[in-house]
Structure I
Amino acid sequence: MQIEVIPVSLVREFLTFINSITIVIIVFGVSLRQLLERDKRVESGIPLVLEKCLACIQLPNNLENEGIFRIPGISSEIEQIKSKLGSGKLDSVQLDSYSIHSVCSVVKAWFRELPEPLISPQLYHPLLDIQRNEKEDKAKTLIKILKDGIPSENYNLLKYLIKFLTIVAAKSELNKMTPANLSIVFGPALIRPPIETIIETTINLPVANAVIQTLIENQLLLK
């Protein structure tokens, strides 16, 4: 029986091809729990991809950019960043080579593309009722409902995000992103009704955004 010997050159070409393949890891549109388990970050509750983006945005020169999170990024850059973040080589991704507005757009996209919003849709109407009608201890009541009503990993990430947004708002004299403006940007991604309709959105969106504004303005109560 004759055994065929594969030429060394073909073996080398094959190995080169294998090494050139980029392993794509889905980090957008995947559940928070799944992402945390894959990153081995269940205890911290913060996905690596989000931590990296927010660390970049939090640099002093970036925080002071007028309209961060409000001004849209460059589409081609956003797609490049999302692709690189899904390459499985987060340490090699240099976000500072992109427009800060593109990095901010990636963060917004990450929250928007979660299979279910960070705040469970079942809490949508109870939270809006409190925002509308509660006069005293509104923030405490909202936070209690959130703490009791959403998964612990969701609550921990919400705390992390709100704390970050207070840091952004602290520079509002320069970046023009007050708690109210930030809530307009993040509200639609964080809190949505169980069934979305044009009428529902038109009537309730300002109140839903106000829930997020209340959380930003009372961040120290989130424990």
Structure II
Amino acid sequence: MRLRGARAKSKVNPSGTPPCERTPIELPEPALIAAALANVTRCGMRPWGTHGLAHWWRVRHNGLSIARAMGANPSVVRLFAIFHDSHRHDDGHDPDHGPRAAEWLREVRLSRDSAYGACALTRATIIGLTETDFESLCTACALHTSAIHHVDASVAACFVADRLDLSRVGYRPDPNRMPAPRHVIDEQAINAAIDRERRGLEWIGGREIEQVWGVSVPKRS
């Protein structure tokens, strides 16, 4: 992952206590996953590749584990996990995949026919987001490989959630490139993320992907 430049550090609550309690909205995650996978297939990517479903699931887990401490909206984090890598053209250097995902989300919100793979549930979910949450989602998708920091706590949490899984491509997650206070992302959190990645989906909560997202995990040969 190549990160260019830096933005203002995110505004998180340094005490680790959220400024307010957020009630996550109900998300039809299996339908959203189907829409994301339709684009993965269209782009010729592997659903279980380096930037595929197992990675998305770990990003979801990572994001939800830090959302409260960072004052982030967990629904934005869950949506980001599903869509951020859904428009990749390869598993290598593809700097425009985030902006492509953000543009697709905007097409969905405008109910354009060009929004490939978007079913009625997907459209209703994206259209139903508040303007603030929708912009947070689009910004997180568009900038997750090009910006280091962001003032929006939900965007920042998405960045951290993705970067905690960098060990899958041979990099140790660097806390200096994650816009979260050290009490949220410390060595213990980084080591735990690396351990989850090394275990594939064989960690507590890993196999819940089948129930929550409605996908079948392929058997190891």
Structure III
Amino acid sequence: MATVETIPAGAVRTRDERRRLQRTSWPLIVGNFAQFMPTVVNTILLGHWSTDAMVSAAVASPVYLMAIMGITGLATSTQVIVARRAGEARLPAAAAAVHCALVLAAVLSVLLVMVMVGRFASRALAPEASMSADVLTYLSVMSLALPFAGTTIILRAALNGLGYTGATLRVALLVNVTNLLADVVLIYGFKLGVLGSAIGTVTAKQLP
């Protein structure tokens, strides 16, 4: 008589949780990598345009990324609160948390924009007058993307808290494809250099 092997209940739960973790996490992993790809693409494309343009963008980009990281901290808190309230079946409370986070992100974006467009930042990053002008141009245009990027980051965190992590990957792919196409057209087609790169990124950030 054949024997039937019994799988322990604990092993089944572990396997199910591992699959759930993989299904939930891989869009976040890929999406987080893709989030920083526009900066890499901008630097590469400007490197084929001119060395000065590439250096200006490379010098200015960390300022924008630090601003994004500030908003990301707020988004992480939002995701934790939304996940907790959703687990408690208190969706109105989760919605209220998202609303508060959007308001705070808007205020934080304004403060960060004031820092980014200040001449002190551009002169500190690039003492030479010609490069300082390019850095200021890049930061000034990129600052326009910050409010839109902040809104996207908060809403994406809210969806992640609800378990809809696929949205992170879809948004990141849309931004990257748009940024690449816009950069090629504006940098090389319209010959706008640093300005074209910044406009392309701002355009891509507004889409989601």
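No value in this document is a laboratory result; all are computed from the given coordinates. Quantities reported herein were computed from a predicted structural model and do not represent experimental measurements.
From I, II, III, which structure was helix-only ellipticity at 222 nm (-39500 (n - 2.57) for each DSSP H run of 4 or more, over all residues; to 500) = -28500 calculated on? The correct label is III.
Comparing structures I, II, III by volume of the Cα convex hull per residue in Å³, which one has the largest value? Write down the numbers at each step before the final one.
Numbers: I: 174; II: 117; III: 145.
Going through I, II, III one by one, volume of the Cα convex hull per residue in Å³ peaks for structure I.
If P(r) over Cα pairs in 5 Å bins from 0, in percent, for residues 90-161 alone comes out at 3, 13, 19, 18, 15, 12, 9, 7, 4, 1 when worked out from the coordinates, which of I, II, III was used? This figure was derived from I.
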